[in-house]
1. State the single structure among I, II that was used to calculate FRET efficiency 1/(1 + (r/R0)^6) of positions 31 and 119 (r between Cβ atoms, R0 = 25 Å, to 0.05), giving 0.85.
2. Computing mean count of other Cβ atoms within 10 Å over residues 71-78 gives 24.2 for which of I, II?
3. Could you figure out which one of I, II the value 3.7 for distance in nm of label points 7 Å out along Cα→Cβ at positions 15 and 103 was computed from?
4. When semi-axes √(5λ) of the Cα gyration tensor in Å is calculated, the result is 21, 18, 13; to which of the structures I, II does this value belong?
5. Relative contact order in percent (Cα under 8 Å, 6 or more apart) was computed and gave 22; which structure, I, II, did it come from?
6. From which structure (I, II) was helix-only ellipticity at 222 nm (-39500 (n - 2.57) for each DSSP H run of 4 or more, over all residues; to 500) calculated, if the value obtained is -10500?
Structure I
Amino acid sequence: MTSPAPYLLLPGTAAEALEFYRATFGGVVTAHTFAEFGRFGGPGDSIAHGILTGPVSLFAADAGPDEDAVAMAGMFLSLLGRADPDTLHAWFDALAEHGRVLDPLIERSWGAHDGQVMDRFGVRWLIGYEPDGPETE
């Protein structure tokens, strides 16, 4: 099953964000600059197109002068059941560093564990798992 992949437009922080997400989730970053893509309207070393491939995959680029940078409201990037509980807790803690815990990752009255965090780049994440739920790829 194919899922939508997030593509974040960031205010000049795409290289930093891609490295942060690589350090958090693992995987490999491939990035191309404005200069490589022949884009103007920003510094040549700005990221025109970056990809993190791994357990969590996403795209990121630096917003151009006529593009809005990411501002999340009314949505999360969901990592529900996407790894074992220890990994999900580690991801939650890493995303919360220099970010903000919106709702702690704890056991809920219905038995599942979940929590919400906004990372240092303003991206909101929903992370959780069922206590005996199957791991998903």
Structure II
Amino acid sequence: MKQILLLNGPNLNMLGTRQPEVYGHTTLADVERDAQALGAELGVGVVCKQSNYEGELVTWIQEARGDMAGIVINPGAYTHTSVAILDALNVFEGPVVEIHISDIHAREEFRHHSYVAYRADASVIGQGVEGYQIALRDVVSRL
């Protein structure tokens, strides 16, 4: 069975409690459970990982080469700062879909730029946690 890596960056472990007016009340555990259920429906496994550490995210992306068919990534704040994550994604050969719960283009100006977008095959922005479902379906459609 093909596997999809669902990767979440810094502060996403705080979903449901951090700025619920922006991110809602759904927890990361809820997002992961729903993604795995959808993956089963779509015939793929979903491996969920979250880290607040840039280097760990880079390592997981590198390790995904050959093991994972695609990546759904919400890089959190590293979206706007991490050339290292971009470089790791550039080596990954499968489809990559970037996801952001909030509309990064409607927030502070420094959030408007995404390094990940240079590599992403698609971006799902501002759809709330439902964006994870959209992104997962998109990745699977590209396999």
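Rule-based calculations on the coordinates, nothing more; no lab input. Bear in mind that the values here come from a model prediction, so they are computed numbers and not experimental data. Cβ atoms are built from the backbone, for glycine too; each structure is taken alone.
1. On the way: I: 0.85; II: 0.65.
Answer by label: I.
2. Details: I: 11.1; II: 24.2.
The structure behind it is II.
3. Numbers: I: 3.7; II: 2.1.
Checking each candidate, the match is I.
4. On the way: I: 30, 15, 12; II: 21, 18, 13.
Going through each structure in turn, the value belongs to II.
5. Details: I: 22; II: 27.
Working through the options, I get structure I.
6. II
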